[in-house]
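Once you scroll down, you'll see the structures, which are given as structure tokens.
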Structure 1
């Protein structure tokens, strides 16, 4: 029997471990099947894995950004979301592990591997060794920031100030590496910020879901969660629209082609679906009565998260003008399900760990202590 979300993130300890084991085992098996498919369809399997890995690792990456902002700007949002956000940050090592197959399968993903580059800079930058080094260094920095923020709370302000600068600069670089270099002729200075806005939406929606489920919908300030969801969606809308307008108005074929490849046939339908999902969610989140209803907020967060799954597929699968096959789409669905199950199991364990560390010694099992 598949464990429900409330079993995973709910307060009952008896079903917690069983749900964790079931999710982790099932997700691991699905991930193994997707990676095994790389022997028969390497390009389709690796593109599917990259899209799913980007979606999954967005949760701990952007959660770390939110945690640094919470440490600098305390308020109602850290009361409702701090524990869930800290638990999400602890998934950074799992995100690094999810990108190991990407580094192994670089030649099946990126057309620049093994090609002679036009300039010395491109030859140095677009090399497999340097690409892997940047990715490893990025996850090492994220892990170091996570350890400092959680284990050295007295250092929160200086670490967060420096960390947000590092995150903004480094995040745009690595997301450009992972996604934009799938199309070597596509160049956009705003693509990194667009990718970070996608990650922010994924993290905020996921944290809102965990915060609502772990509290049993008895949240003290649901309007705070709804307002943060709305902010994330509007931020994403701004960066995605501005990049589209600037590139489309340039009328430069190598840049415009990136959108043309994703505005035809099946992918145009996909684009309209996730765009309308976000527009509908934003329109509802403006209404004050919606912000006071945790169950509606939960549904909107799930809808935004589902829209981001479609968007990750829309960005990665048709890259380079390649028409995504049914096998690639099917493997992507499997990879999202497998990695999602593993990340949910790890997140639930990390959440329980953070609740236990915040609970005073000798206290009973109740709702988790609020963030200090």
Structure 2
């Protein structure tokens, strides 16, 4: 009798564990919420509030009246490495590039960079918070390592003489309600000489536009309980040369990690050639996409000398480069789902729910995908950059 009871307990414990595993993606989302210092259920350390407004006195940033005029001034004023700090930005256009914070956040107490797009945080204004990395006199500045987020590698090219700088200083930051453009990348973090370390960033309700990348992360190791998350974002790349894409990813591990480096939820990726691309220098990269839209504008005809490298691209990868993508309820459009030919063998994938693809008529649709036969009107409507959803 005792043995029967113990067996029943074991089976019940096993059932509970399996149930928990089925909710693992939602646990990721939950973890990102409770680390957010603006969340009602936040239990982490409460840090300093710092304000940015061109109408402020540009003194100490402690209020809207004393607000800093630039985002970088606020990032430099973060007082310590204990986390839980908030930088709140008034709607306006800020011509700034290569931003970096003074300190990282902390597990359980992330720092937050947030645009007050609807005025509920006291700015008295509504609209976009635009961060323009371009030249204020000459416009779009297309130049490697010239982006919203600071990173550089000394000697990468002869003209790169500045000391190497890693984006890892943004570890455990949340960025929300921001619109970036004007440079090489929108929201893109390159760990450079800190590659191979743990790194987590959360980007929520943002627009990222860049020549090479709208967004992306290179080259962290996975934190199983703290993946990077892009949620409800729009990413646009303006170039198709090299390892460009709406989102670029690169992993450090030599074998494919079980957990993702990056989770994308309800994001739109638009690009001339690649929606999601693996960096040329990547080892194994793991991405999870849920309810995402990936739209590539290249439906070129190979017979006329054109070339398309796929909605999900592994073209030009190094020997250790592998990309694994978990797709759930996603819609894709472009010449082909994956890179054609030998380079396409570097990708592996899973599908869950309804995963659809609209491709060129000669291209096959991989197993697990549902082919879209007629022009997907509603999908292509998502090419438009979303406007801020203001409360009525």
Structure 3
């Protein structure tokens, strides 16, 4: 009898806690929604381990998230891709099935290359672009291989075709840009620009090295967006110009056409390296951000008094952080700046002097 009473008591306690947990979650979601609505401070909207987060708003009203995920995320620790979607940037739904390398010609080649090197293969920096009624997924890898996948319909989870097969070659952090006239471009390797055939079946012959007029843009995470009448190309670099020294930042340059010529390198935001800019349903701009450092996350106050020149530091926590951005074109000039002051200004470790105060 005593055991039965204890069992009932445990059940009662468990059930009585459910509304409290639900209320706490609702309150947390509500606080996130209010923070996003203010559009003035960085907001961490997604926990867990991820790198290179890419967010886009699709015609179906969902925000889609692609990112680099740890191998342990996937079945049998084989390379894969996992996507998420959200109606409000607060509640995220994990999409399934997971893309698995074993089901792909590219993936099998990737795993074979890793086996020959006695290491593990990994999919890095996937991006998802909704183009001509289908999803186009691009990614790079740790095996000097890149890929383009195209869905057969409007469902991001596939099935996929590989229109270029194994002929994409190696490209670091490829991204897709579609111009106003429908011309499709792939930018990569910070930065090369390649013209693509309309069906993504091959490169279309045009290739050019592009970049700022005064120096290199960065070393990875390049992407292009159109702001007003201008083409704005973003790229990622470390503030000290040395790998994993300083802060991982986002820079940009501006041109009148996607192939250039581009103007000088400008500062977009601190700790925003390999983020991407996107507009929400109200037309406001955000930049994705994530943890990339060799030390625990600093508070902005700690960062202000820390010498960051000899190692990698960040104020971002693990998961996905969204940073509100100020973006506009005025008198032929494009301004891209983080609104949150913790991200808005270069640090003392910044080699290039931008004169931003």
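Quick rundown of the values:
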{"item": "Which entry (1, 2, 3) yields the derived value 13 for relative contact order in percent (Cα under 8 Å, 6 or more apart)", "result": "3"}
{"item": "Rg and Dmax of the Cα atoms in Å, for residues 73-168 alone derived as 13.7, 44 - corresponding label from 1, 2, 3", "result": "3"}
{"item": "Origin of the value -3500, where helix-only ellipticity at 222 nm (-39500 (n - 2.57) for each DSSP H run of 4 or more, over all residues; to 500) was derived from one of 1, 2, 3", "result": "2"}
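Just so you know, all these numbers are worked out from the coordinates, no wet-lab data involved. Predicted model only: the values in this text are computed from it and were never measured.
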